[in-house]
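Multiple structures are listed underneath, in structure tokens.
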Structure I
């Protein structure tokens with residue numbers, strides 16, 4: 001039971017608040033406007049913050065189950081391809097450079 005309490009205490013919303021604060025900074029907004037042609041509404045950051053706060057108000061057993069489910073359903077950062085698929089993708093992306 002103490003481990004669950006420690007995990008819940010270690011679940012901090014500070015990174016979410018920091019990310020939201022940075023999202024509204026002029027530096028980020030100008031960079032976003034330069035790259036995308038529009039300002040960022042920071043909706044995703046608000047969603048993450050509200051999600052974190054809602055986790056803080058739930059029972060520890062529920063929090064643990066939700067975090068495990070999120071870890072399983074999270075998309076992996078890399079796309080794994082077979083050697084043939086990777087070669088096809090490479091040719092599609094960079095084949096014009098060989099001409």
Structure II
């Protein structure tokens with residue numbers, strides 16, 4: 001699967017620099033697990049919740065791409081090593 005939309009990630013990175021938004025993002029990520037993110041409802045739900053809590057509007061194409069990426073990458077927000085890798089993506093790395 002390809003990478004996350006770079007323009008969307010740039011906006012997301014800018015927004016989570018705000019400590020209030022960062023706390024909400026952490027809460028959203030901690031509230032889901034691997035099984036949920038492997039399903040369309042869970043992946044699309046996470047994309048929607050992150051979009052809402054950061055105030056970042058996403059197009060249907062961006063939403064679809066991000067949800068499919070989540071379903072295919074196998075990330076588990078409850079796994080400490082996976083959380084470190086997710087924050088690496090947020091800081092500009094690749095999964």
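Here, each number is a calculation from the coordinates, and none is a lab measurement. Being a predicted model, the structure only gives us computed values, none of them experimental. Cβ atoms are built from the backbone, for glycine too; each structure is taken alone.
Taking relative contact order in percent (Cα under 8 Å, 6 or more apart) as the criterion, the highest value among I, II goes to II. The value 1.6 for distance in nm of label points 7 Å out along Cα→Cβ at positions 36 and 76 was derived from one model only; which of I, II is it? The structure behind it is II. So distance in nm of label points 7 Å out along Cα→Cβ at positions 60 and 84, computed for just one structure, reads 4.1; which one of I, II is that? So the calculation was done on II.
Among the shown structures I, II, from which was the value 37, 25, 9 of semi-axes √(5λ) of the Cα gyration tensor in Å calculated? It would help to have the intermediate numbers written out before the result.
On the way: I: 37, 25, 9; II: 17, 16, 14.
Of the structures listed, the value fits I.
If we compute distance in nm of label points 7 Å out along Cα→Cβ at positions 12 and 28 for structures I, II, which one ends up with the highest value?
Details: I: 1.7; II: 0.9.
Going through I, II one by one, distance in nm of label points 7 Å out along Cα→Cβ at positions 12 and 28 is largest in I.
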